[in-house]
Structure I
Amino acid sequence: MNKYIKFVISAVIIAIAAYLMMNRNIGWGIVLVILSAIPILLFFKNEYILLAFWQLRKQNMEKAADWLKNITNYQAQLHKSQYGYFHYLTGLTQAQDHPTKVEPLMRKALDYGLNMKHDRAMATLNLAAAAISKGRKQEGQKLLEEAKRLDSAGMMTDQIKMMKEQLKMPTMQKHMHNPNMRNRGKFF
């Protein structure tokens with residue numbers, strides 16, 4: 001549903017409430033005025049994103065991804081403040097199945113902006129994991145420090161510590177021998 005249709009629905013409900021109040025049904029008019037706040041609230045906080053967060057809290061990634069699939073055109077359906085959370089949730093739901101798609105989604109989420117510090121810390125931690133897995137140790141180190149700074153509640157200290165241990169481990173690329181040298185001496 002287009003985000004501006006919610007304002008039209010709210011305006012219609014307020015018009016009906018005004019009509020009821022003029023006809024001495026003040027109680028029902030007040031109830032409808034209060035109910036007209038729901039579409040306005042859903043303009044700023046999309047219902048599909050709220051339901052995806054709820055499923056994510058229950059650790060049900062498949063249902064969260066299903067709710068996010070209902071958003072077909074995020075620019076038409078969401079308020080600008082929700083663009084970052086759409087990409088953030090999409091990245092979190094795809095982290096297990098498609099880890100290569102997570103990095104661009106988390107970058108978009110950080111570019112659009114995330115309101116909560118722990119969400120920014122989680123997105124930065126995912127970017128650090130992607131950088132470390134691709135062999136970009138310096139970028140991974142910087143992103144880990146930023147994630148540590150953003151994690152004021154200390155919810156991700158174990159993950160940050162584990163990733164720092166991964167940084168200390170030598171990469172296999174530096175210690176890999178020339179594969180052509182394995183056969184040396186066999187035929188001479």
Structure II
Amino acid sequence: MIPRMDNNSRSERTRKLVIESALAIIARDGPNRLTLDAIAKEGGISKGGVMHQFPNKEAVLRALLDHQREHFHGTREHYLGEHAAEHSHPQLAGHIAGARQAATESNSVALAIMAAMAQEPGLLASVRERDVDHLAAIRAEAADPDLATLRWEAARGIVLSHLLGMSPLSAEDRERLFARLLDDRQWEAISDH
């Protein structure tokens with residue numbers, strides 16, 4: 001006899017399926033095609049099952065944004081777990097490493113989530129709020145908070161220009177620049193002035 005899944009496990013499985021289905025839709029068809037009906041069809045679940053987890057499209061978009069945040073938080077934490085001792089600014093290094101990773105992954109999902117957030121401007125407020133906290137932590141650990149801010153923004157700019165298809169940089173150029181942004185020694189002399 002196959003053991004029955006409890007309600008929490010079933011709910012978590014459905015939630016994960018909804019997120020995976022939504023990611024597949026926006027990566028393949030774009031954010032305009034993301035509807036609760038499309039998610040239900042993609043995931044092979046009822047619309048009621050989708051709505052039990054997410055009452056509307058904005059709730060799905062918020063979950064996708066949280067999913068991406070968790071992914072990049074995990075990337076930062078993994079990097080810091082292996083390399084924190086190498087950096088005098090570990091918070092900054094974690095964010096630069098996360099940006100470097102984002103620039104190497106398939107950009108269709110990230111770009112689609114950005115487009116979806118543009119359709120729901122309220123979602124951008126939560127991104128800004130979190131970035132305020134991240135920047136405060138980066139500035140707090142830095143001897144030169146402005147230089148740390150410039151390094152953080154440079155990493156973000158490299159990723160965004162890449163995601164938007166506007167970057168003239170090759171993958172090798174991006175990697176070299178990220179390595180330089182991560183190398184605290186290259187910035188110490190500037191900070192001393």
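What the table shows:
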{"read-out": "Structure responsible for 19.4, with mean count of other Cβ atoms within 10 Å over residues 46-53 calculated and labels I, II on offer", "value": "I"}
{"read-out": "Test item: helix-only ellipticity at 222 nm (-39500 (n - 2.57) for each DSSP H run of 4 or more, over all residues; to 500) calculated as -21000, pick one of I, II", "value": "I"}
{"read-out": "When relative contact order in percent (Cα under 8 Å, 6 or more apart) is computed for each of I, II, the largest belongs to", "value": "II"}
{"read-out": "Structure from which 3.4 was derived, distance in nm of label points 7 Å out along Cα→Cβ at positions 126 and 150, options I, II", "value": "II"}
{"read-out": "Comparison of I, II by distance in nm of label points 7 Å out along Cα→Cβ at positions 14 and 134 - largest value held by", "value": "I"}
{"read-out": "For Rg and Dmax of the Cα atoms in Å computed as 19.5, 72, the structure of I, II it came from", "value": "II"}
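Every read-out reported here was derived from the displayed coordinates using simple, explicitly stated rules and does not represent laboratory data. Every value quoted in this text rests on a predicted model; they were computed, and no experiment measured them. Cβ atoms are built from the backbone, for glycine too; each structure is taken alone.
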